[in-house]
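Q: Next up: some structures, all given as C-alpha cells.
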Structure I
Amino acid sequence: MALAPPDAFQRGVLEIEKFEVNRDYREKLIGVGLLSFKDFFFCKGLTAMREVPGRLTVSVQFEDEMIYLKRHWKKSSPTRKSGPHFEAITEWDNTQALHKDHINVPVPMAYGIGKIGGEAVSFYISKEVKGVQGDHFLRDHKLLDQKRKDFWSQLGVFAKEFHSKGYNHRDFYLCHIFVDVSGDKNLFSLIDLQRVQKRNKFRRRWIVKDLGQLFYSFPDSVSQSDKMRFFKAYRGAKKLSSSDKKLLQHVMQRVERMKSKHGEYLL
C-alpha cells in the first residue's frame, strides 16, 4: 500500500483555499517537520491504515504517540457538496462540534483544502484516540458476568447520547467506536466523522440506519440477551414499549437486508 499521494501531484502548482492548524499543537507539529500545506499533504506515513481510490489514511509518528493523516484527491462534483474538499472540512467541523457536545472524538490537529494542477486536494490530521476499535475489543476480550453486562449497557447509553444530540453517523459500525477500559467503566470514542450529520428534525429512518449498521457489526457470539441489554439501555427503558419493539423490528429487518446484500460483517 502507498504511504503518500501519487508523485504526479509533487510537480503541480498548489493553490491553497483553506489551511488551519490547531494552535495547541502548532509548535509540536513544526517540531516533527509539519509546517506547510505541502508538508502535510506529501508527508510519508509510517503505516498505511486505509487506501481507496483518491483517499489515503496513514499513521505518523508524533513524539511518543501516533497521529492519523487523511489525504483526498478524488474529483469533486461541481453540483454536490461532496468530494475531497468537503470530506476534510466536514470532518474538521464535525469533530469540533461533537467535542463541544461532550462526545469523545479524536482531537483535530490541522486541515487544508486547495488545488494542485487544477485537481481538488485536501488533508485532515487528528490525534489517536485511546483504546481499541470495538470489534477487535470483543474479539480479543472474553467478557464475563458483570463486565459483559456493563459493556453492553454502557455502549447503549453512548449510542443514545450521540443520537440524542441530533447526530447520525452514517457509518455506525463497531470498528468506528473505540473502547478504553477504566476501572469498571468502558469509555467510548467515535472516529471517521466525515459523513456525520446533525439535523434539526431527526427522522426515525436515520436511527434505523445507524442502529442497523451497529447491529450488523456485532459478532455472532453476542447473545440475544446482550443485544436486548444494549437496546434497552439505548431506549432508556427497563421494559420495551410497543414503539420500542417496532423500532427494533425495523432495525433487525435492515440488518437482514445488509447481510443479504453484503454477506456477514468481516473483521
Structure II
Amino acid sequence: MRGRWFRGLSWGFAAIAAPTVLALWIPIVVMAVSSFNATRLGPAWGGLTLGWYRALGAQAADHLRGVRAMPLLDAASTSLVVALAVTVLAVGLGAPGAWVLRRPRRRFAATLHAALGVPLVLPDLLLGVSLLVTFRALGLELGLSTVVLGHLSFCLPFVLATVGAQIELLDPSLEAAALDLGATPARAFFTVILPALSPAVAGAALLTFALSLDELVVTYFTRGPGTATLPVVMYGMARVGVSPLLHAASTVLLGVTAVMVVGADRLATRQ
C-alpha cells in the first residue's frame, strides 16, 4: 500500500515538473534552431545553414581589422573585462571570507552569513534599483566600476556558499596540525586549507564568471552612458527586431555559459 502511494506521489511530481522543464527549455531550443534557419525573417523554415555564424565571424574579423565597427564585439570585450574583474574580486574576498565565517566561536558569524546571502533571494529589479540609489547617494559616477560593484554584490554570496559547503567537508585537524607545526593562521590557510578547497574555488570562479557575463538587469541600472555589456546590446537589438544574427550570437553566449556552469558543477562536487 505504501509503495503504491509513493509511486503515485512520484508520478504526481513528474506531472508537475515536466511542464516546468518544457517551459524553460522550449524557448532555448527554438532560439538555437532558428540560428540555423536560412530564412531571415519570420518563423518559416527555409533550410539548414551556417551562414549566420559565418556572417557573425566575418563581422568580428572586420572589426578586428578596423574595417568597420561591430557593437556586439565591443560589448563582448566590455563583458569579459567586467566578468574577469568580478571573478577576481569575488573569489579573492569570498574564499577567505567563507573560511572566517565557517570557523567556530565567531560572534555574529551566522547573522553576517545570512546578511551576505540576501542578494541571492532579492529580485534583480529590486537589487538594481537599490544599487542605483546607493551609488547616486554616494556621488559615484556610473560607469564600468559601478557595474563591477553591482555584479560583485550578487556574485560574492555564490562564492561564499560554494566554498563554504566544501569547508564543511574538510577535516578540522588540518588547520590544527599546521598551527602545531609553527604556521601562522594566514600561512595555514594559504598553504593547507586553500589547496584543499581548490576544486570548490575553481568551480565558484567559473560560476561567478558565467553569472556576470549574462547579467542584464543589474547592469542596466548601474552602467553609465558609455558602458554597454553584451546582454545590454543584445537587448537593444532585440527591441528593434530579432534577426538570425542575434540568434547566432545568443546561441554562442548560451554555449559558453553552459560549459562554464557544467564545469563549475563538476569542480564543486569533486573531492
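We did not get these values from a lab; they are worked out from the coordinates using the rules stated. Remember, it's a predicted structure, so these values are computed and weren't measured experimentally. Cβ atoms are built from the backbone, for glycine too; each structure is taken alone.
Q: Among I, II, considering only distance in nm of label points 7 Å out along Cα→Cβ at positions 36 and 148, which has the greatest calculated value?
A: Looking at the calculated values, the largest one is I.
Q: So relative contact order in percent (Cα under 8 Å, 6 or more apart), computed for just one structure, reads 16; which one of I, II is that?
A: Answer by label: I.
Q: Out of I, II, which one gives 16.1, 59 for Rg and Dmax of the Cα atoms in Å, for residues 116-211 alone as computed from the coordinates?
A: Working: I: 16.1, 59; II: 17.6, 51.
Label of the originating structure: I.
Q: Tell me which of I, II gives 0.65 when you compute FRET efficiency 1/(1 + (r/R0)^6) of positions 28 and 140 (r between Cβ atoms, R0 = 35 Å, to 0.05).
A: I
Q: Something else: Match the computed value 70, 66, 35 of Cα extents along the principal axes in Å to one of the structures I, II, and report its label. Mind dumping the intermediate values first?
A: Values: I: 61, 43, 34; II: 70, 66, 35.
Structure II accounts for this read-out.
Q: Still on this structure, I have one more. -12000 is what came out when helix-only ellipticity at 222 nm (-39500 (n - 2.57) for each DSSP H run of 4 or more, over all residues; to 500) was calculated for one structure; which of I, II is it?
A: Numbers: I: -12000; II: -24500.
For helix-only ellipticity at 222 nm (-39500 (n - 2.57) for each DSSP H run of 4 or more, over all residues; to 500), the value -12000 is produced by structure I.
Q: 2.1 is what came out when distance in nm of label points 7 Å out along Cα→Cβ at positions 60 and 180 was calculated for one structure; which of I, II is it?
A: Working: I: 2.1; II: 5.4.
This figure was derived from I.
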